[in-house]
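These notes open a run of structures that come right after.
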Structure I
């Protein structure tokens, strides 16, 4: 069975969604560890309460990003994962780290990539007058918030809503689309051809709409 390590920096609500999916039998994988760069990340307690091993690699203890990433990789590899899942992990990863996990490093970003990489995605979507907004699950590459798109979730932007309201609705769909994408990977149903992801299950839907 696929072994998964999840990286978080805070509450890890997408991590929680993966744990729920695993408990419900919808995710054919074992979440073997949750690792954070912050000792005060609330998600560590959630993971421990679910019987999942936890570890902390504090980024502030390292002289540079490369040294931190090297130690993080050592911590991850101790659990022998087949997939590493970023769930609100607020660190920019070095190309060497990304290359080490090429094809088995997954992220969810709160925008419909390639639109709005980086931070403040909901505010920027509203400022741009977007009529549709959402989230993207993708394989991680060395380019920030880029990489082959696995699945997306979209919501219509409501007149007069603020960034916090929009973020809440997008997050609810993240909790649907991320476990689905990870399950496809676990079942060996993802194929990347010329930078484009295809799901081999003909019934699979790569877009979730609210």
Structure II
């Protein structure tokens, strides 16, 4: 970030850090432990690293910067996790009728729209560092990745009006939640709507 500030360049970097706990019995870590607790952070090295990057960026912005620099000191935090999708690989003899209700939604209950978005980015091989913009359309949250490289809506109650609005933007790719449509009719019509309004769009549901 300092080199970018001095030269007006746009270098990017990747930091990998395990969320290793800061142990109370480690004398060398006493200062770090005191710092994270004083700032309301979790007692692990990853949280400490994130705060250090935030403070480094703030300090750089307070100094003299190259006029051509975009002053970008932001960063994105990703962590490895299990799939967002429920395990639905059952043999017929393992299923009970009551289990069917659990399969109405194939996404785990604790997953957010951002979780689903980044899974889609990984699945489609889209660069995880691309800019992401969040907008509200027809009362639903819609993500725009690199403007129109990928458009995603994981809200429930997606209507045909919203589908048409997104199709008119002619995105390269579009993705919805599989059970997010207001009716089966809308779900069935999605591909036809895009075929008419934006035939080059790759349409997907998860």
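Here are the numbers for this structure:
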{"item": "Source structure (of I, II) for mean projected area of the Cα convex hull in nm², for residues 123-186 alone, computed value 4.3", "result": "II"}
{"item": "Test item: distance in nm of label points 7 Å out along Cα→Cβ at positions 75 and 115 calculated as 2.4, pick one of I, II", "result": "II"}
{"item": "Volume of the Cα convex hull per residue in Å³, for residues 35-146 alone derived as 122 - corresponding label from I, II", "result": "I"}
{"item": "With log10 I(q)/I(0) by the Debye sum over Cα atoms at q = 0.15, 0.24, 0.28, 0.29 Å⁻¹, for residues 51-106 alone derived as -0.63, -1.00, -1.15, -1.19, matching label from I, II", "result": "II"}
{"item": "Value 1.33, calculated as Cα Rg over 2.2 N^0.38 Å, assigned to which of I, II", "result": "II"}
{"item": "Test item: relative contact order in percent (Cα under 8 Å, 6 or more apart) calculated as 19, pick one of I, II", "result": "I"}
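Throughout, read-outs are computed from the coordinates displayed, never taken from laboratory work. What you see is a predicted model, and the numbers here were worked out from it, not measured in a lab. Cβ atoms are built from the backbone, for glycine too; each structure is taken alone.
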